[in-house]
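Below are structures written as structure tokens.
Computed from the coordinates by the stated procedures, all read-outs in this text should not be read as laboratory data. For clarity, every value in this text was computed on a predicted model and none was experimentally measured. Cβ atoms are built from the backbone, for glycine too; each structure is taken alone.
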Structure I
């Protein structure tokens, strides 16, 4: 039986590329959540007028990887201390967020953020924690974007450092 997790940490191409390498993750879908417009488009979300965040929905096997392990990867591959920004991407559509599917996920993410702050791992986490209301799948051209476009300038500059960090910090959680 699979479960789902939904996170936003800047450009969804970057987050998707990282989670696709994690053992136990069966599917990663780029999309939008947390906004006020039905069926948003990439263009509208990028303009920052819909209230949505670029996000990914992760389908995973909890027998192979736990929700807290997914959170560890998530908080490692992006900066949860910059409001409405990740690297060169600026705007509320690039905010850090965890959109929980049930109360257990809410408790887990709130506890994990408290742990990170108590341990001093980050100073001032601004990650939005909210219930997932609706997830809208992004247009087909945005799915598996890095795999299809590794030499696209943005991808070539932004994604490899995240993947290197993932490999150095979480090699035990990656596919064989």
Structure II
């Protein structure tokens, strides 16, 4: 059996993007695409900055399937940049709802924790014009599980010898 991971980075991006699409009618993109120009504002740019383990491993065993699962609670830091006219308003809507049960109800594979304070960080674009940009770091939790093959003892025999 091949070793598998149940939730990856792409799944986190997909779920947060779906949450944002439910809030805003603008383009929402994943960052760090080399040599690709940014879209016309307004838009939201998402970048995962890093992860941190939040607990020790937990194990689950499935003797019938011959597998074992190793899970660990993990915290993700994701930067969200809101561009264009109304960026501050979109940023404020996001930060309010990310800290509310509203976000908990709309996310399945991860759960929101909190955000840091929003920052105004105007950007000089390729035409040397300043664009409105508000940025915030959102923290979320999820529990990725690695499933691997596991051998189990099905039967055994005991032989006693007298010494």
Structure III
């Protein structure tokens, strides 16, 4: 099932803009914001139905990835923030909430008590298994009308924006 898109064809039409944009870059930036808002709405609703936020889901997926790679002790809490899709200033609180729901566990390092390791629990893995097919359907509903070539080009362009921006600002 595709998500119905009753939006006008151009951003200018969608937002009722009478004059042109100040620049092509401004129009592109506003298109990114508008599209992010369009894509995130159904995602937020889906995660809310599982009492999660998008950031919580992202953290659980990161931990599952480490678990699948055989990192049975989990991952250093200090490394999680760098792997998040959307940077979070307070990963500790996010881990606290997931630990309270018994979706993750945390332990101190054997060699260095200052190091904390976070590991996904069986309950967390089970929740991801429940969510997985729903996320797959959501992604297909939102992007399935695009060709593989278009999706690859979209990803390439978005990565180009981030990489160029990161190099200019010394973030890389």
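Observations
- Computing semi-axes √(5λ) of the Cα gyration tensor in Å across structures I, II, III gives 35, 21, 14 for structure III.
- Parent structure of the calculated result -20000, given that helix-only ellipticity at 222 nm (-39500 (n - 2.57) for each DSSP H run of 4 or more, over all residues; to 500) is the read-out and I, II, III the choices: III
- Label whose coordinates, when mean count of other Cβ atoms within 10 Å over residues 14-21 is calculated, return 23.1 (choices I, II, III): I
- Structures I, II, III, by relative contact order in percent (Cα under 8 Å, 6 or more apart): label with the highest value: I
- Structure responsible for 0.7, with distance in nm of label points 7 Å out along Cα→Cβ at positions 22 and 70 calculated and labels I, II, III on offer: I
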